[in-house]
Every structure is written in structure tokens, then in C-alpha cells.
Structure 1
Amino acid sequence: MSKLQIIDLHVSVEGKEILKGVNLEMNTNEFHVIMGPNGTGKSTLAATIMGHYKYEVTKGQILLDGEDVLSMSVDERSRKGLFLAMQYPSEIEGVTNSEFIKTAMQARLGEGERISLFKFIKALEGATSELKMNPDLPHRYVNVGFSGGEKKRNEILQLKILKPKFAILDEIDSGLDVDALRIVGENVNDMKSENFGALVITHYERLLDYIKPDFTHVLMNGQIVRSGGLDLMEKIDQEGYDWLKEELGITTQPEKIKAVSIGTCAVKQTIGK
């Protein structure tokens, strides 16, 4: 089994502190859900784990099997077993899905190793079928002309073939109709194993009808303020967050952060700089 640890993580964006000491530990064969009001740092956490350059880590650690993730470039984080299904997947004109995924797979192999073309085509066709996607998808440019739901399914297609240790799923349920939500949720849930775990960021309990979480965490004002199980998730779905804000004495509204796409590596800065 593998372990992902987030220890006292503080993150700033353009000089404004967003994460203020996040602590989270998860293993493969576990699904963790993060919920919280808009603008509290959920997507900031996802982007920081994967290394977006705009997110400045001012304090804390992220460890993957004991290795310092913050010292790694984005591509190294991916090769080590981290994967982000983005809230707003990018379009890549001129690059087909098959080329994109095959290149990503090749980057994970050792020097001199090559992907078996037969095994790759079989895996791609199988995953495409399981996600009930159009069979011409391998020949289409990445996300170009895709609907919102098709883009989200395409993220899960990449996930199924690349088989990372940990996936961060940033609101993969947005833009999905009822049938697509079931298909995406069931495909992710079926991946759970000793070699795979997921951190699921969502606003809605409906996704969790198909992805069965082991732990639920609430992120507010840049910190995880409450952790629990399904009962916590159900209470939030029924009653919202006001009861928890009142209980914790939270009265201020956090400033929303403009969504950005993944870039190069976030770098840990000297504490107190």
C-alpha cells in the first residue's frame, strides 16, 4: 500500500493565504471526500498537490511514500503516481487522445522500455467501452469539441489507463447528467484497490451514491475543521454548512479565488520569507 500525507500545509495565491494548516493522511484502498463552501480552498489544495506554479507553499509538507512531493516537478509527481482530474479540462488542438495517453504511459516506463501497441489499443478500447464513450474518441483531438460531460469522462478514461496510486478528482460530477454521473462514479469506484485511492472534491452527495467514501472532511477557512463518515456527508447534504459555522464560530466569508489551469511546479518557500 502507498501513503499520501499532507502536513500543516499553508498556501498563498498572489500574496493571499488560502490554506492555513491543512492536515490529511490517506492510503491506497481508501476514498476520502472533501466538501466545503465555495472559495474555501478545495481546488487550491488539488492544484498544490499537483504543482501549479501560482500556488506558493509557505509552510508544511506533502509526502508520497515518505518522499518530498514539493521538491518534484509536475511531470515527476505524475510519474510517481499522482493524478489530477481537473474541474476545467483543457482542450489540446492537434493532439489525439490516443497520442496523448500513449505518451503519458511511455513517460512512466524505464529507459529502454516500450509500450506494447497491442496491449495499449486493447486497454484504450476497453476503457472507452466501459465509460460508454464514442468509439471514434481515440482519433479526436483532446477535449476539442467535447461537451462538458464528455470532457469529464475523458479525464476518467486517462485515469483508468494510467493507473496512478492516488487520484485527486476535482468536482468531476459537474456537468454530468444522471446517466453519465452513474457511469463515471461506478468506473472510479471499481478502481479502488490496494494500489489505488482517491481524494474526491465535491459539493453534492449524489456522486457519492456511486463512489463509496471511507472518510468525509469539511474544509473551511483554509483548514479541515471536521472529519467523519457518511453521517457527516448526509448532514451537510440535508442542512448545509450553517450549523457547522455556528458551532465553530465562523462568521467571515472567504474571498473566492479565480480558477486557473495546471502549470509548472509549486515551490516550497523559506518559512518567514
Structure 2
Amino acid sequence: MIYRCGMSPNARQTELLALVKAQGVASIEYLAEKFGVTLQTVRRDVQRLSEAGFLTRFHGGVRLPTSTTENLAYRQRQALNDQGKARIAKAIAQRVPNGCSLLMNIGTTIEAVARELMHHKDLRVITNNLNIASLLSGNPACEVIVTGGVVRGLDQGVVGEATVDFIRQFKVDIGLIGISGIEADGTLRDYDYREVKVSRAIIEHSREVWLAADFSKFNRPAMVELAAMADIDRVFTDQIPPDAFEHMMEQAGVECIIAATD
């Protein structure tokens, strides 16, 4: 391994790096419990590793360095905080009533929600995510409508002007969207401007908009502005957001729901 800035991590720091590399993201509390050390010790380790460029810190956790212009690979995103996403998905599914209509966009967290909707009845789901369409087509009590457009091979998302035009035909009960990053000013951001256009159409054509965002999305940078927090009705996450975000959501009149731990 080549170490930058002349830093040579000790054994625990090397293990910490390997763990974060495997998961993509980890909370400070999780790391402290995992290595049997204090929160202060983990924070020191994380500080050194972030100063050397190995990791990126955010409030309450750490992740691999990311770009503002390019998202992580799809398989890496699938594994990223998968337990937190599963809890978020359950919390959302518990609040989705039978017999409603939904728009669901691209994203691994939204795909986790689809898995939790497999036993719902009389749903009508419109999606630009072929993974979601494949999942929910296995529920005989769910009608699945797939948008037209261009298929992105990397994640089976459907994007483009045809996708936006298709969505504009509908007005659904709930729009379920994922996001790549949330800025401290409440700006919701993503990487692909074509995907962003689709998500904007979902917001505009939903009576309620629910955002699924695990704790790693807070303070995560991304290039393209999607919407403002005030455009969202409910935010579902897996940990208490940083204080600034809690205040911002309260000011915007957004309900924040913390998914329960098992």
C-alpha cells in the first residue's frame, strides 16, 4: 500500500480503512464499538486518515473520498450502509397504504423499498427503474408501469425527455425518491442531470413527496441541483441528522422519520 503525506497507519487504522473500504461508509459509533475503543480514539484515527486523504469525514461518520461529478459504482452503492437502507425501506413500507399510486425513481434505497412492498395489495407503481419493475412484477396484487426512455446499463435506470414526458401524464398519491446528497442549505443534489429531470417531474406530479436518505447523504456533495427541502413532505433516514439539518427541515415544514433499529 502506498501512503500519502508520509503517513503510515497503525494496525487499527489499517483495519479501519479496510472496513470502510468494504462498506463504503461507517458511523463513528459503529467504528468505536467494532474496535472496542472510545469515540475520542476513533475520531483521532479518522482525523489522521482524512488529513492524509484516505477518508472523507462527515457529521457522525466517515466515507471513502467521493467526487462531486461522479457517483459511486452501482454495486458499491448497493453495499453502502445496506442495513440502514433496509430499516428505511421498512419504515416507508409501513406507511404506504394499500390501494395507492406511487412514482418511484432510481436508487438502491428506493429498490429496498420495492422489496418491502412485495405483500402490499392494489398498488399502482410507475417507475423509471427496471430493477424495481422486475421486483414488483412478482407481486400479483401490484400493477407496474414502466416509463419510456433510454436505459442506463450501469444501474437499469431509464432517463431522458421521453421519461419526463411519460411521467407528466400522471398525478400519484406518493412520489418516492432517493438522492445522492443534501447540502446544509437544504439543496437536494444528484450527479446525472437527466436523472434529476426525472426526479423533478416526480416531485411535480405527486400529491406527497417522500425522500429516502440514509445518514451518509447529509453534507455529501454532488454536482446537479434537484430540488429544495421545502419541496419534500417527509424525509426517512436511519440516524438522527446533524442539528443544522433538523432545524432546516423543521423550518421547511418537513416531517423527519428516523427508522427504528431492529
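Read-outs throughout are calculated quantities, based only on the coordinates presented, and are distinct from any laboratory measurement. Computed from a prediction, not measured in an experiment: that's the story for all the values here. Cβ atoms are built from the backbone, for glycine too; each structure is taken alone.
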Highest-scoring structure on distance in nm of label points 7 Å out along Cα→Cβ at positions 19 and 227 (candidates 1, 2) is 2
With relative contact order in percent (Cα under 8 Å, 6 or more apart) computed for every candidate in 1, 2, 16 is reproduced by structure 2
With distance in nm of label points 7 Å out along Cα→Cβ at positions 27 and 219 computed for every candidate in 1, 2, 1.5 is reproduced by structure 2
Computing mean count of other Cβ atoms within 10 Å over residues 51-58 for each of 1, 2, the value 17.6 comes from structure 2
If semi-axes √(5λ) of the Cα gyration tensor in Å is calculated for 1, 2, the one returning 34, 19, 18 is structure 2
